[in-house]
1. Relative contact order in percent (Cα under 8 Å, 6 or more apart) computed as 17: which structure among 1, 2?
2. Of the structures labelled 1, 2, which one yields 47 when percent of Cα pairs over 20 Å apart is computed from its coordinates?
3. Quick one: helix-only ellipticity at 222 nm (-39500 (n - 2.57) for each DSSP H run of 4 or more, over all residues; to 500) came out at -11500 when computed from one of 1, 2, so which one is it?
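We did not get these values from a lab; they are worked out from the coordinates using the rules stated. It should be emphasised that the depicted structure is a prediction, and the values quoted were computed from it without experimental measurement.
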Structure 1
Amino acid sequence: MKEGIHPKYQECQVVCVCGASWTTRSTKNEIHVEICSNCHPFFTGKQKLVDTAGRVERFQRKYGRKTEKEKEAEREAEQASA
């Protein structure tokens, strides 16, 4: 390796928007990220849907996914007919 041309590889602090932070190594002193394994829906099991102009609702209606209100209305209709 040639001397004097490579960046300094040092310990660095990584900080997420959710508040989690950890230490790693990089050529930068500090790294800021928007999402990490502590707040990502894939790892946490919590699904966060950001509905833009009703797209999520329209998708759920189109492909048959029912909301809690629709399920409850169906149960009440079944009970009333029985």
Structure 2
Amino acid sequence: MSKESSLTIELIPDHQQGGFTARVPDIPAYGEGETEADAIADLEQALRGYLEEFGLEDALAQVNKPALRQVNWNLAQLVGG
């Protein structure tokens, strides 16, 4: 990953409490907020803190490009095994 590459973030809705958690899958930094935008902004601050603590090279070494695949599964059929 180059220093100018985009990052993939995961947005996780909290169905019980409301709001969202945002994270970069490979870096232990999380953001939370009432909206997706709030969670992303909080994640940005968390990433800044991570970079200050551990450095850019550490973060770049951890980030992996995910291998995403689309599969067509019938979830109801998976329940019965």
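1. Numbers: 1: 17; 2: 22.
Comparing all candidates, it corresponds to 1.
2. Working: 1: 64; 2: 47.
Answer by label: 2.
3. On the way: 1: -9000; 2: -11500.
Corresponding structure: 2.
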